Structure I
Amino acid sequence: MIAVIGLAAFASSAFAADNGLITKPSKHSVKDTVEKFEAAIKSKSAGGWTVFSKIDHAAAAKEAGLEMRPRTVIIFGNPKGGTPQMVKSATLAIDLPMKALVWQDDQDKVWLTYNASEYGAKVISPRHGLTVPEAGEKALEKFLADASDQSTQ
């Protein structure tokens, strides 16, 4: 778990934990990181990428009378790529579209976390009886790295 590892593990620009997550520190506020990530995804709309929605967990907690540091999930994907796979395996829809989490820790540091493309190719897809070509995994890895770098640096 990231919390167990501690912040020293995040000294590099990115950290991929054994659980398939990539977490990057952001130089921006949660709000600005969310906006920059959404803009990075939307800039690829010609390639079929879109932002479907976002969930502000801290706002939901506040409505329930609870407090939580900022935690916003951005739901995004590419229907051109995901739909054919969901047609082959309906249960893939439980894991797609993809998500990114922008969050603030107890020291007010902002982070962006998302599933590694390798995790999607080697864990998520196979559990639905699907395979991902290596070229597809590498293309998604580059896309996610670019979008996350645009929003955190």
Structure II
Amino acid sequence: MKALIQRVKKASVSIEGAVYASIGFGMLVFLGVEKGDTRENAQKLFEKLVNLRIFEDENEKMNLSLKDVKGEMLIVSQFTLCGDCKKGTRPSFDKSAPPAQANELYEFFISLAKENKIPCATGRFGAMMDVELINDGPVTFMVEK
């Protein structure tokens, strides 16, 4: 399971030209599910993300987590994160989980945020989405579990 995360001042997802979901200060999470990923992978990744110290403290050092700053999370499914670009000029998506498995783990990841009282918004699995954000920093990380 992979997540490309960005620290944001705000972010939103639009579907068919209308804003579907948005957040203020927090973390935009592009979530990629690979074949073989499990709920355990999702749990570990979620814990890593909400505790990752990528937000600045009063000394402008990255010492605070999403939990510490009471930030929001926008979770967007992103199967292309699992694309392999090593050979040729067309990405291979052989590592991507089948849609049913990917959606189940995406929904499970969202449920973890809700259970842990992380204010969150989501995209819509399988939809063509436009994502808009104001990156804070910019601060961007790739996290895998």
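Quick note: the coordinates plus some simple rules give every number you see, no bench work behind them. Worth saying up front: this structure is predicted, and the values here are computed from it rather than measured. Cβ atoms are built from the backbone, for glycine too; each structure is taken alone.
To test your reading of the models, identify which of I, II gives -0.62, -0.72 for log10 I(q)/I(0) by the Debye sum over Cα atoms at q = 0.13, 0.14 Å⁻¹ when calculated. List each step's numbers first, then the result.
Working: I: -0.62, -0.72; II: -0.56, -0.64.
Structure I accounts for this read-out.
From I, II, which structure was mean count of other Cβ atoms within 10 Å over residues 95-102 = 16.1 calculated on? Derived from II, not from the others.
Set I, II, criterion distance in nm of label points 7 Å out along Cα→Cβ at positions 87 and 103: the highest-scoring structure is I.
When helix-only ellipticity at 222 nm (-39500 (n - 2.57) for each DSSP H run of 4 or more, over all residues; to 500) is computed across structures I, II, the figure -7000 traces back to II.
Work out the source of 39 here, i.e. which of I, II gives that when relative contact order in percent (Cα under 8 Å, 6 or more apart) is computed.
Numbers: I: 28; II: 39.
Computing relative contact order in percent (Cα under 8 Å, 6 or more apart) on every structure in I, II gives 39 only for II.
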